[in-house]
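Next up, some structures in structure tokens.
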Structure P
Amino acid sequence: MFATIAAVLFGLALLLELLGESVQDLVTPRSLALAGLLFLALHMAGYGTGWGRRRR
């Protein structure tokens, strides 16, 4: 799940970078890329993958 969110954020960052745009000063290609890296790190750490501990 987090990997999908990261891919979408990276896609938006690439699109904004190619267009040379930013939404106000809060959403820039750099901030989207950093958010994508955060979600990618969460995915690689195992969060949101569904492979948590199972109760018996």
Structure Q
Amino acid sequence: MTARTNSLSLSISQRIAAGLALLFVGLSLTYAVGFSSLAVAHNTAHDTRHAIGFPCH
């Protein structure tokens, strides 16, 4: 038996674009949860927000 492997080679510009897209998504989620007024979201993220210095109250 032979194992078949697929490799994906990305150029540096594609890697930078992917990194920036992921950074945007992550910051958007942090912002949305950070300023959420829902009690469940607030309670879920409360300790994490304090740990990273994000003001919540």
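Computed from the coordinates by the stated procedures, all read-outs in this text should not be read as laboratory data. Being a predicted model, the structure only gives us computed values, none of them experimental. Cβ atoms are built from the backbone, for glycine too; each structure is taken alone.
Here are some notes:
- In terms of distance in nm of label points 7 Å out along Cα→Cβ at positions 22 and 46, the structure with the greatest value among P, Q is P.
- Structure responsible for -0.73, -0.89, -1.09, with log10 I(q)/I(0) by the Debye sum over Cα atoms at q = 0.19, 0.23, 0.28 Å⁻¹ calculated and labels P, Q on offer: Q
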